[in-house]
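Just so it is clear, none of the values below were taken in a lab; they were calculated from the coordinates. Given the structure is predicted, the values throughout are model-derived calculations rather than measurements. Cβ atoms are built from the backbone, for glycine too; each structure is taken alone.
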Structure 1
Amino acid sequence: MRYLAAFLLFLAPVFVGPAFADATDISAASRSVVRVVVFSSAQGQQSIVSIGSGVAVARDKIVTNAHVVELANGDDSVQIIIVPSDGTQSFRAVVVASAPSKDLALLQLKSSSLVPASLFAGAIADGADVFAIGYPASVDIALEQSETDVLRPQQPVKTRGTVSSGRTSKAVESVLHTAPIAPGNSGGPIVDACGRVLGINSFGSVPTDGGAEFYFAISARELTSFLTNRGVTFRSVRGDCRSVADVTRAEAELEASTRAKMDNEARVAAELQRSREGKVRSDAEHAVIAARENHLALASLFLVFSALAAGAAWQFAERGQRDRLKIACAAGAVTFALAVGIFAARPSFNEVDDRVRAALIADAPESALAQNGAMDSTTPVTKTCIFQPERSRVTMSETADVELTWQPDGCVNGRTQYVENGGRWTRSFVPNNDAQISVISYAPETEIYRIERFLPGSEAMQSAREARQLYDVKTCTVDPSQRTNIENMNKAIAAQLPQMPNEILLFTCSNR
């Protein structure tokens, strides 16, 4: 099959996503996609000279293809308008860097309100699904879009294809894929099922005899180098893209297995404790019985001595031996008193419980006592929480380990109050500047620190911010009413969230 020479296209963003791609991930990635419109006011008439797509790499910076904005280089009569996928307004931008050989350009906004995308720094799997998201002109024409419509924020078009790794152009490292695209999509990203940018669409090949079409995106590695060389700070993530359902199911299975193991260990410990207590009680009972028998035997012996002394006293009385009579009577009285005293002092069976308690306390491990004391203490404990990539789903965040200062009353880092629910302490966070909502929890029993991040649209974000502002919960507190306030805030924010998070970060903690 013969193909025409590769030609530049206006392409849309492409997502690489397996069959388990979640619609919320596609929507979240779409928030970073913009339409790039280039206007010329030459000869006093303003007209559109180029339309493409782009992707935000910072709140005030956009990457697109160099060929989309080439007419704006050094020409003051040409203006660039950025139309986001969400919101109510558009923005002016200028070209601050261009690399025609790589077909990349960096645009600077005059305001900063976009949602940055995340660049994937790992290897793309051969055959991975991709989704193209952008603004193909053919769709605008089919929908009879006017110039006013084009300048109004609209959701981008999404298409799906696959990646063929190991094939790249010679001039620039590229990603070959089959996600359908059309003029108007140039400069848009291709991203995986987790919404992570794999490349910037640039050019394609078209068959002459009706065969399949193939498209090329400038690789994320080329894009990373382009941005780094120009001092741009951007989000970069690694790790396999697993579905939220898979991560949730695997974690539930692991928690169930861990719980079963802990329950089994608790049963074994309880059985050992019962066995230990049984032996201690048996030993205590035998000791008390032996002591009672010794007391009875000794009391009986003194009674015999007392009886003998009484008999001797009677004999001495018959014989008129008054001195010996006195001695015998005294000896009899003393031995009788000793017999009565020893009998009365015999151990009671009530002493068995006292002996059991004393023995168990004496044998209790110091570490267990220290642990029990720590559980009752309100002293803060600093913990190091280590990121667990195999139990996480990373779409946008750094994965550095977390230092956590924990108090048993739910106070975190000495300033943020969490509330307990089913053994897990939770707090929801809605930042004013970032378009994300975080639900963070800590389970003291399993030492699991978990971050769930949701990436909703602008309306849901605004509703969540309004729900958050209804509650004044800024400090740690032991006041039950304030804790109820925090719990109500968590519920109000949860009501604005999608069913599943876009990102799950899991950490295992231990005392530092």
Structure 2
Amino acid sequence: MQGINKSFVGVPALREAHFEVAHGEVHALIGQNGAGKSTLIKVLTGVYAKDSGHIEFDGREVAFPSPHAAQLAGLSTIYQEVNLVPFRSVAENVFLNREPKRFGLIDWGRMNREASALLHRLDINVDVTRPIYEYSIATQQMTALARALSTEAKLVIMDEPTSALAEQEVQTLFRVIRQLKSEGISVVFVSHRLDELYAVCDRVTVMRDGRTIEVRPMSDISRYELVSKMLGRELAEELSHRRADDGGAVPDRRPVLEATDLRRGRALDGVSLSIRSGEIVGLAGLLGSGRSETARAIFGADPPDSGTVAIDGTPLHLRSPKDAVAHKIGFAPEDRKTEGIIPQLSVRENLTLALLPHLRRHGIVDGRRQAETVDRFITAIGIKCSSPDQPIRELSGGNQQKVLLARWLCTNPKLLILDEPTRGIDVGAKRDIQVLIRQLADEGLAVLLISSELEEIIADSDRVVTLRDGRSVAELTGDQISEDALMQAMATGAAADDAGPDGTSSGSRA
């Protein structure tokens, strides 16, 4: 792929991007959210038509009109969200639209035998005549892989294929990838787990802001350099306006939150952190490191399998967000449009959503109290809207985010979790929200701040906990908080002082 450009409603998603995979090569494709990885794959596989550029596959120029055409040409894609038909059998999903026929009818016996053989190759032994929904996500992922193998593909694209797999299943997948490579089949491997990239990939392509930034052999690039390329952050001095420099150390207060050894599937593998009153704790890490999963576990949206969450020293068993709200925890999620706002409702209704149980009188919302609350926070936070009854979908991204913040602030929370609070908003609104977060902490609120922007984490945090592969691997405070130290911890799982000369820690060498 050379010179690939693709825009959506005038907004560039790919800018002169290039991507090349050799015959029989396992090639890593990496980048942060919005880097262009998914768009590049969808242009290649016929989901999107490119605006300009040149694509050559298996020695000839192509422009696949659909994913089906790409599959017929020998290009198979396994997406992170498993694309299967839940009420069809395992065998039917493996051979969907390619069922073996005999005398014009489906040869069920042959289809079941071949499906069983393909899954056995992946160390999966299940009844292939049963509906796929009866099996675990891991088995469904392996079924999707079996479907790709059954097409006799020349190139297999795997988008985060290990996200739902246990360690033993991951090793089975790696064995299959190596087998595909030995058979001359090429593999594109999309993952944010650096250890996996070094385990199976030959080369890596790094994308950022729709552009191809780097193409290197995996053996020639360190984890630290890989993280630097993904984030676009060269070594720099820490920001002079960091909050910790302004206010000094947070007084030695009792922790509001203590989360200890949180574990959930493969997403969380031992996360521990604490936050005191009036403190902003940043949660740093690459995409897929467990940042949002940690927030959701603390909030009860995805309760952990093990570990403890304590508020004001009292261990809690939060089984739902309702439990978290009852204990004065607020959460503004990363995906504002689908998990935050309710677009059809007004600013007033969105703002007071979490407060409604406290606004009832005899089961009916007290309109006067609701209006007073809404007017107070619209003024205090500076929400720009024509009226409280304006549909929230008509507001800018920054003002929608302010409404989400107000939703939790009006409940008088002890802990506020903010997942990417400034993503997708303009510079002015971003500054307003950062100032507001600092003011809230100065007034005694405990804040857990998640952000992909290192400048934001460095500028606003009193302490930073760094995650890697679902584990908390480093905690930085005061003058320790710098881009250099954060990238080192994200890349190697160790603080800069613990890393070796090649940028890898003793426990994380490839």
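Using mean count of other Cβ atoms within 10 Å over residues 51-58, single out the structure from 1, 2 with the greatest value. Spell out each step's value before the answer.
Details: 1: 27.2; 2: 14.0.
Largest one: structure 1.
Given a value of 19.2 for mean count of other Cβ atoms within 10 Å over residues 259-266, calculated from one of 1, 2, which structure does it belong to?
Details: 1: 10.5; 2: 19.2.
Going label by label, the one that fits is 2.
Of the structures labelled 1, 2, which one yields -9500 when helix-only ellipticity at 222 nm (-39500 (n - 2.57) for each DSSP H run of 4 or more, over all residues; to 500) is computed from its coordinates? Could the numbers behind the result be given before it?
Values: 1: -11500; 2: -9500.
Matching structure: 2.
The value 15.5 for mean count of other Cβ atoms within 10 Å over residues 131-138 was derived from one model only; which of 1, 2 is it? Don't jump to the answer; show the numbers that get you there.
Details: 1: 26.5; 2: 15.5.
It must be structure 2, since only it matches.
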- Message: As an exercise: percent of Cα pairs over 19 Å apart, for residues 155-298 alone, calculated from one structure in 1, 2, equals 72. Which structure is it?
- Response: 1
- Item | Answer label among 1, 2 for the case where semi-axes √(5λ) of the Cα gyration tensor in Å, calculated from the coordinates, equals 42, 28, 24 | 2
